[in-house]
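> Just below sit the structures, each encoded as C-alpha cells.
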Structure I
Amino acid sequence: MANCNEFVAIFRGAFTAAWGSAPQETKDEVTQHWAELHSEWTDMGAELLATLDDTYTRIGLPGGSKQWSFYEVWAVSDFEMVKSILDSYRPEDGTLRLDKYFRIEVVVGPRIPDLERAAEDN
C-alpha cells in the first residue's frame, strides 16, 4: 500500500433538499453517523487535513455557480481508500445512507512536494 501522504482528496459536498426538510432529530442522527464514519476513515489510515463549511458566503441549499456547501481535505494512500470513503456514504446493508442528505464529489491527485516544502521553508 502507498504512503498515506501520497495523495490528497478534496471531498466537496452539498446538502440536498432532504436535509433541508428533515426534522432536527433526523439531522442530529445523520450528523452523529457522519462523525462516526470520520472515525472509521481515520482508522483505515486516512488523515483529515482540513474542513471548511461555506456558511459565510451562502444561505440555503447550493445552486447556481456555487455547487458546494462544505469541503473536507484528506490525505489518502490510494484510490481504493477514496472509493471506500465514498461507498460509506451509500451503504447497501440497510444502514443510514448519507447520500440522501449530501451530494459528494471528490477531486484526488498527488501532492506537489516542491510547493509544500517551499511554503514550509518560509
Structure II
Amino acid sequence: MRFLILPLIALATPALAAPALTSATPAEGSDTANVTRITLNFSEAIDPAASGVEVLMTGMPGMEHHEPMKTGGVKVAISPDGRAMVATLPRPLSEGTYAARWHVANKSAEKASGAVTFNTH
C-alpha cells in the first residue's frame, strides 16, 4: 500500500485582538482638579455604535459606603481617527473618587471593557 504525503501549507491569518486601552486623561490612580473631560486612547480604531463610557462617583468625602452615583449630562464623542473616546462633562467634577467605566468594540466586533479610576480635589 502506498501513501501519498502532501505537504501542508500554513496560511498566515491575522490574529484578532480586542482594542486595548493605551492611556487615559486623567490617568489611572491620579489626583487632579477641574476635570471637565475624560479621554480614553485605544490601540486601534473603535466602532462608535458599539462603544461608550459612563462616569460614576464611587467615593465622596464624609460619605462612607455610598452606592456609585452616575454623572449626568456626559457627552461622548469618538476622535476622527477612531482611536480615542472623549467624555465631556457639563461641569467640573466635585471632590471625590470617580470611575470612568468604558466598553468598546473594533470593526471586527472584538470587545473590551474596563474602568479608569481617579480622584478629584
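FYI, it's all coordinate maths here, none of it is from the lab. Since this is a predicted model, take the numbers as computed values, not measurements. Cβ atoms are built from the backbone, for glycine too; each structure is taken alone.
> Who wins on Kirkwood radius over Cα pairs in Å among I, II, i.e. which is largest?
Details: I: 15.7; II: 16.3.
Max of Kirkwood radius over Cα pairs in Å: II.
> Using helix-only ellipticity at 222 nm (-39500 (n - 2.57) for each DSSP H run of 4 or more, over all residues; to 500) as the calculated read-out, with 0 as its value, let me know the right label among I, II. Mind dumping the intermediate values first?
On the way: I: -11000; II: 0.
Considering all the candidates, the number was obtained from II.
> A follow-up question, please. Starting from the value 0.20: which structure in I, II was FRET efficiency 1/(1 + (r/R0)^6) of positions 25 and 49 (r between Cβ atoms, R0 = 25 Å, to 0.05) calculated from?
Details: I: 0.20; II: 0.55.
Derived from I, not from the others.
> Comparing relative contact order in percent (Cα under 8 Å, 6 or more apart) across structures I, II, which is largest? If you can, show how the numbers build up before the last one.
Details: I: 47; II: 33.
By relative contact order in percent (Cα under 8 Å, 6 or more apart), the leading structure of I, II is I.
> While we're on this one: Using mean count of other Cβ atoms within 10 Å over residues 17-24 for the comparison, can you identify which of I, II gives the largest number?
Working: I: 11.4; II: 15.8.
Going through I, II one by one, mean count of other Cβ atoms within 10 Å over residues 17-24 is largest in II.
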